[in-house]
Structure formats: C-alpha cells, structure tokens
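Presented below are the structures under discussion, each in the form of structure tokens.
We did not get these values from a lab; they are worked out from the coordinates using the rules stated. This is a predicted model, so every value here is computed, not measured.
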Structure P
Amino acid sequence: MPIKGKQLIQVLEAFAPPSLAVEKDRIGLQVGNPDSEVTGVLVTLDVNEDVVEEAIRQKANWIIAHHAVIFQPLKALRSDQPAGRLFHKLLKHDMNVYIAHTNLDAAAGGVNDVMAEKLGLGAVDVLIGYREDKLKKLVVFVPESHHEAVLDAICEAGAGWIGNYSHCSFQVEGTGTFMPREGTNPYIGQRGTLEWVNERRIETVVPESKLAQVLAAMLDAHPYEEVAYDVYPLELQGKKQGYGRIGELPATLTLRDFAVQVKQAYGVEGLRVVGDLDHKVKRVALVGGSGSRHIEDAKRAGADVYITGDVDFHTAQDALAMGLSIIDPGHHVEHHVVPRVCDVLKRGLGEQVPIMASTVNTNPFRFL
C-alpha cells in the first residue's frame, strides 16, 4: 500500500514534535502536498539546487531538511534569480519539502544529543530549557488474554518509563461488563447478551509528547472493537525540554587537546578557539548551529568550554573576560543529525520507500 506524506510526517513528528519548536520558527511542510505519495525521501541539512538535482536523480519526491527553505517572506518568484529558480525546480518536479528545525534541535536523540554523543559526554542535561513534557496517567482495561501484548505495545511506544526503568505499570484484576448492540462486531460475546469478562486494569505514565503514538499503539494491539481507557493529568514534574546540552568528559583535558578531539569527532577541516589552550576542561556545554547568545547560559551551567557556531568578535571577547573557553567548529556540524533522521524514518516506514542521506556538501565555508 502506498505511503502518503501524512504518514511520513507522522513518523518524523513523533521523533521531533512540533511543540518543541521555539515560537515563530519556520517548521513543517513548506512546499508540496501532504497527501502526495512518497516515492523516496532525501534527508539533508539544507535545500539548494544541487540537493534538488540529487533528489531528482535518486527519484526522491520528498526532502526532509533542518534549515527552512522559506525563512524570510518572499517578495517575488522569478526563475531568473536564485530563490525563484530553486522554487521553480521544486514545483516543476512535484517536490515536497518538510522542515524540522528547533524541534529537531531539542528532540531527544536530535541535533544536540548527536553532537554530545560524538564527544562521548556523560551526565548530559538540557542547557536551555523552555518547556516541560507534562506527564499523563493512562488507564486501559484489557481482557486477560491480551494484557501482555497491550502493555508491551504501549511501552514500546513510549509509556511506562520512570527514570531508566521501562515497562513500569500497576495492574489489577477485575470483571468487565458490556452488552453488544445492533451494528457491533464484538470480539467477545453475542449481540443483545450481557457479557462478564475477566480483565486487567493497566495503569502507567505517559509523557504528553508521546501520548498520541502511545494511544495509537494501544488501539492497534487491543482486541476490542471499542476500547475503554482514561487519560488523567498528573501534578508530577515532567522532563525539562529544550535545546543545547551540558555534560562531562570522561577525563579532564587541556583545551588544546579537547579542541583536537572536537575537530576529529565532527570531521571539520578547522575550528576557532577562544581561551588559554593549556586551561583544563571537563564540563562541556554545546548548542548546534548559531549559539553565540547563550554564552551566559553556558557559564551559569558551570561549563569550562562552550561549543557552538557563528561566534562573533565581541561575543568571543565577552566569553574570554568571564573565563569561558569557546570552540567554534562552524554551523554546518549540525549535518551529523542526518543519519539519525534516516534511521528514524527507516524504523517508522520500513522498506516500503527508499530513505537516503544527501551527499551534497552545503557548507558555504572552505579552509585554505
């Protein structure tokens, strides 16, 4: 059965929910039709003409990008100018372009987590928190024959986590009653007859960001035509969400040695460093992309060194004065999230459509 754009978007948004995006960020479907069939997906950091040509060659009609293809309001669409030429090509070839930006930065396993993983950081936490993933209590009533299947389905979808413990639930045995009426197709019982069934009441916690996918998994695994369940708000504090990460190196290094490690981990030709190269660093803050405005957040979090791109001259001076070292590997290191997004889509869509990582280098900077 063909996969539609809506299914592709659903898989991606389960990983990087739009609710994680900062206010007024340009995310979502910017070009195309969500009902169009997906013949292939190309994942990239940026969308330019070379990327579109690559998608055409690979017979991919969906492009998933991190940076918006429409960021500033368009004043004209002239095919004799760069921006107009790009959109003319996208529309001519029925291309669809979906953007996951700050929601992908903040997502668990997204841009900033990938950057932290590549450096081997431990005890990682959110650097700039601006949202709380509220907790819900899910209660569902399941016949004895299916309680394990339903529990496994909802927990695999994201329910039942307390700290590093998964599949956390509380269950009570009881008796459920129901009478199938005209027009029903009951899994158990006969129309017009009151049924008494041995059932389990399963209670578990669900982060609000995963509630939709947990409910979908529950309904899919449950044998009943009509599922009895409740969702309650909880006063418990949810997980802090936001972009940037703060963590610790396995061992203390000099700024010089750590800068070399960053260069190798991110595969960059060069980087800029602010601070005493013999200074010892252990606690590391990072923000993928352009994070100059967060040097004070990094300092307050106790960072010895802050990794981000696009650091300007005066910000570098301010960081030096406050005793915070900076490593600037460039904005383009965010491209390391591309394989992660490909993996997410492959898991969610299976092998029905080809999922490809772009091979076009969209970094405008070169080192000589």
Structure Q
Amino acid sequence: MSAAREAVAAARRLVVKVGSSALTTAGEGLDARRLDALVEAIATRIGRGTQIVLVSSGAIGAGLAPLSLRKRPGDLATQQAAASVGQLALAHAYAESFGRYSLTVGQVLLTSDDVVRRAHYRNAQRTFSRLLALGAVPVVNENDTVATEEIRFGDNDRLAALVAHLIGADALVLLSDVDALYDGDPRDGATAKIAEVTGESDVDGIKVGMSSSGLGTGGMVSKLAAARTAAAAGIPVLLASAAAAAAALDTADTGTAFTAADSRLSARRFWLGYAAGAKGRLRLDDGAVAAVVRRRRSLLAAGIIGVDGEFEAGDVVDLVDPTGETVARGVVGFDAGELPAMIGRSTHDLPSEQRHEVVHADDLVPLSR
C-alpha cells in the first residue's frame, strides 16, 4: 500500500467531502439510503477514534423537489431559495442518521469571507476545534442561502481543501459519483484509471470532464484542483466513489491517492497561497519568475513588466509569468499607483523610500504550475 493510502487509513483527524450527485436526485431530492450508508461508514471510522469533519453538498439538490423544481436553477435567487429549503432537510437528515450512532451533529455554514479574511479564518479554526473537542461531527456547507457570486467558493471541493488545512487534518477524502481519476473522460471507454498521483507530472496534460448530473457545480475538474491544492500543502488525498465510502474510510484501498508534499505549509502561507482573495496582478519577466519560484527570492521592481488592478500596500496580488500563468501569490509592499514608475528599475536607481522589495520572500508563496 502506498504512503498516501496508509496516511488516509491511519489519520486521526480527517475531512470527508461528499458531492450532491452522491446524495440527491433531481426528481426526488435526498436519497436516504445513500445518506445512511455514508453516515454508517463515517460513524464506523469515528468509532476507531478518528475525528471527522464532513463537508457536504446537497442543500440545493435537496430543495428542488419540495419547491417543484425539476432541475438545478440557473439564477442565483432561485438557487438561494432552494438552498434555504434544502439546508433544513439536509441538516435534519444528518442529525437523524448520525443519531442512530449516538453522535451529535453541528452545522457550519461558510462563505469565502470566512477563510479569506484573516480574522474570520482564525475564528473558524476555533469553532471547529471546540466542536471536535466536544465530540460533535461538524457538517459543513457553503452558505448558499446568502452567498453572492462575489463571495462564493465556487464548489465544495475547494471548500473541503481549505477546511482540511484550516483544522490541521491528517488527510482529505473526496467522495463523488466517479470511482477514481482517469486520464480522460471515463464515459469515453478508452481511458485508464490513475491509481496513484505522486507529483505534478502524473496529471499534467490529462483532460477531465465536468459534472454530468446537473446537480453539482464541480465535476472532476474541481476535484483534481482541490486534491492538488491539498497535496501541495502537505495533506494526502483520496479520491473515490461515495458508493465505496466504507472502503475509503477503512483501508483506503480504492480510488486514486494523491501523495502529499514533504512539508506542510503554515496556516498563514496556506491562507496566502490558496484562500486569500487577490486584488491585482504583477506581471514578471522570466528572470523574476526564476528568482521567485525556483530560488524563493523576494520580488524586486526590476523584474516587473506590468501591473494590473487596483490595490494598496498590504493587499494580496497574483504574480504571473510572461504567458499570463499565475506562478506565485504575495503581499505587495506598494500601492498600485506607485508601481508603474518603478517597474524595470534597479533598486539603487529608485528613491530611498522605495528601495525595498515589492513582495518580500517571507510574504510570498510559489504555486504549483
């Protein structure tokens, strides 16, 4: 068994994410049989001494049937109405199902503000820590009832990766209606299953599809992105079918396993790289990209070839290479209005008050390419 699978099987604190398509159907709403099977697998693992946080999609899907909606609505207001109805049904179903095992459920609804804003991030950490210490099972979902387009996570796969780091999880398990990662769309029939992902080269160039159920917002694209995010931050990941939840949470001998990076990012550096919202972009030349990404050096004005967006000193910005690909994120040391007159100039050619790093190495996180 691989080290990643061993880590998932032995984890003492675990985040489990389940997708809408694994819990609901458009015509009938929540599928009690599927939900109970998932809860049984989680309760069995908790019985072995593991603390589990469940990130569950399904609120909008659970609200469709009661509102006589045949498919997931396209407009935000109707999505929020469905989530308002479905969230109650989902929470009630989980409370009843976990109650069969004498386990108490605590509902945690998050918007991206709760992890993007540093103070909110720390408060969320304390909330999860206390719930787990009291023996509750936190059930997490994006707060679809109030979240606007500007403050949405986009999908619960990304949310699960952020929560896994936020709570200091030992591993992340992503459960959906697909049994593993494939080197193409598994519906084509000519693709092969990828059992282990040990590095970026294992997934470079593969083409994956979006959700076909009409209930979820993600699909394999978002699951792969979430798995890579968590693994790069030092958290092993298992991607598997919700139907195989029992095996995934027992021996982890199913699905696709993602090996974690050798070291785990600190909470601040993870927040900076993957949770904080970027206010603008700094475009770098090839020399600056090499210095920032490979040599982990500070970004100086001489390596900048362009500035995009409106930001102030202390905001987070994306650092992009000449092709436009984001290669790092960091806290900028100057306002957007100051930088155009500085770009391309050596430090000793600048006024004394501007002779410091545009982004200091301690406030900079290279990203997986």
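Hey, log10 I(q)/I(0) by the Debye sum over Cα atoms at q = 0.10, 0.17, 0.21 Å⁻¹, for residues 138-233 alone derived from one of P, Q reads -0.30, -0.83, -1.18; which structure? Label of the originating structure: Q. One of P, Q was used to calculate Rg/Rh (Cα atoms, Kirkwood Rh), giving 1.01; which? Computed on structure Q.
From which structure (P, Q) was relative contact order in percent (Cα under 8 Å, 6 or more apart) calculated, if the value obtained is 16? Only one of P, Q returns 16 for relative contact order in percent (Cα under 8 Å, 6 or more apart), namely Q.
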